[in-house]
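What follows is a set of structures for review.
Readers should treat all values here as calculations from the given coordinates under stated rules, not as data from a laboratory. Treat the numbers as computed from the prediction; the structure is a model and nothing was measured. Cβ atoms are built from the backbone, for glycine too; each structure is taken alone.
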Structure 1
Amino acid sequence: MRYLAVANFEKIDDVPFFVVNLYDNTGHLADQIVVLKTTLDDAVYKLRELAFYYDITNFEVWTSDKALFKRLLTEAGMAASLKTRGETHDTYETIKQHEQLLREFHFIEPRPASRWWKKLLGVVKR
């Protein structure tokens, strides 16, 4: 079994992050990366850095982001697969697990609570 990287762009409020979970050849979580999103080239560069650090020549990359998938198809040594959101849910779990830390580190203010029910009542009263 080869190394597997599950990579996606996740958001905290409106701030996008690039999230990677790397699983080793036994299926255990080996590493995680969570960085602010810049470009697709930077995302591929982060995956290359991870491969270099773990001395991996080729590995699988699962993503549910179509733009990232198209970019990964041009890369040698990365077997890209476009998966459903359910198959790559662990990147969402990672961003939720570290959400408070990322909010503090990147100064992301929480959004005010939505008052959708007040808007609905306003429409009903009219």
Structure 2
Amino acid sequence: MCQLTMIEQQQDATWKRIQLNTFTRWVRQKLEQVDVTVSDLETDFEEGLKLIRLVEVLSGKSFGRHNKKVIFRHQKLENISLALQFLENEEHIKLVNIDSSAIADRNLKLILGLVWTLILHYSISKQ
């Protein structure tokens, strides 16, 4: 049983790595239009600034006010919350179990879930 669990963990890690690489490429492609670089989704969305830019690019709408110089955790959470609320209220995207603290705390599984939701909404459903 222990060996099976290790195999499952290895498969899960491999799958996450594949998703991370694929989703990072998609985000990079979207953000290169506005000269924003992304190297690691797990850390790049932590302050909310790159997430806000991604949402602006995808939606074609500007956010306006947000914390542009992020120093404190509450500023990170506020930026991320603004992006998530915008997606739900303005873009009518249902976000399940994703909150600002999960992204600020670098929860890779939930960050990948968020990016997958964005891919579904802005790329796959638009075709």
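Side notes on the structure shown:
- For mean projected area of the Cα convex hull in nm² computed as 8.9, the structure of 1, 2 it came from: 2
- Which of 1, 2 yields 0.55 [FRET efficiency 1/(1 + (r/R0)^6) of positions 25 and 89 (r between Cβ atoms, R0 = 30 Å, to 0.05), calculated]: 2
- Winner on distance in nm of label points 7 Å out along Cα→Cβ at positions 73 and 97 once structures 1, 2 are ranked, highest first: 1
- In this comparison of 1, 2, the computed figure 3.2 for distance in nm of label points 7 Å out along Cα→Cβ at positions 17 and 33 is attributed to 2.
- Answer label among 1, 2 for the case where helix-only ellipticity at 222 nm (-39500 (n - 2.57) for each DSSP H run of 4 or more, over all residues; to 500), calculated from the coordinates, equals -10500: 1
- If FRET efficiency 1/(1 + (r/R0)^6) of positions 81 and 105 (r between Cβ atoms, R0 = 30 Å, to 0.05) is computed and equals 0.45, the structure in 1, 2: 1
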